[in-house]
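Alright, structures below, take your time with them.
Taken together, the values in this text are just the output of simple stated rules run on the coordinates, not laboratory data. Owing to the predicted nature of the structure, the values given are computational and were not obtained by experimental measurement.
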Structure I
Amino acid sequence: MGPEMNQASSPTSRILVTTEIPLGHPAKLEIEQGLRAALTGLAGEWRVTIVCSRTSVWWVLRVEGPRLEWMTVLASPSKQNPTEITRRVLAALRDSKVLS
């Protein structure tokens, strides 16, 4: 199954979220909405990608935007939930001084 692209935009930012999270995943929409919410209001273009392993359980989460290029591995299903993913993205934004 190919990735799905969703986008939200405002006058100062553009957020592109592409995920391979399976349609049947119970938190798919909540994860994608959480990613958009974490980046809403930030200036510039933001790209978020989640690539899911086809042979194992890990996911790769990548966020690219002005002053930030960041990636992490979500190695187990316990890390593949809206709260954990949003927490990691917000921490990366703070660590890179995009958010204070």
Structure II
Amino acid sequence: MTKEDDDLAYDLQRRYALACKEISWDDPGYKKWAENRFADGYEVYLVWWNDTKPHDVAYHLLKDERPPVGDMRRRVIHCKSQDTAKTLGQILLAPDPFGS
């Protein structure tokens, strides 16, 4: 693992813990919260607990857009498991059928 990967894993673990305090994934408003995080971030990760990984989290980069200079806006959406991360990722990346 490179230092950059280790730094990223540490940052995502910290953000995962903060997101867990902000809203629980079984909260009725979780999906809307996740949609807002996805829309607001330039770099969005789905992160779930995995005690076999460095810093005890596994992650998937869901969105990576080039931000204006100096405005990174990294967002973490915490997930219950890898399976829920896959499902949520499909939902967030699906085209809006109503075009709104």
Structure III
Amino acid sequence: MKLVVDIDNDLYTRLFDNGENNVTDMQEVCAAVRKGIVIPKEHGRLIDADEFSKRLVNASMFYRGETADMFDTRFADGLKEADIKLTEAPTIIEADKAER
């Protein structure tokens, strides 16, 4: 099983840098594990979907430029549809608010 666990930086430092076993720290880790997010088995690559969405939108706009022909327009439509499908895909792990 793979699990994403959110713990405080200070707790991480205490666990791995000072070499001491503190009961309170262990309780915090156990609580964090219980609240962890299970990553589904057989999952694919984990990517920054927001960044990929931006790239799809930018590429779509590029292909809709002034010299766009029928092929370019259809390709741009396909890129836009791919972005829609990406946006509709289920979120397994929410974005870190500090990254936004």
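For this structure, a couple of remarks:
- Identity of the structure behind -14000 (criterion: helix-only ellipticity at 222 nm (-39500 (n - 2.57) for each DSSP H run of 4 or more, over all residues; to 500), calculated), options I, II, III: II
- Structure responsible for 49, 13, 7, with semi-axes √(5λ) of the Cα gyration tensor in Å, for residues 20-75 alone calculated and labels I, II, III on offer: III
- At a computed 30 (relative contact order in percent (Cα under 8 Å, 6 or more apart)), which of I, II, III: II
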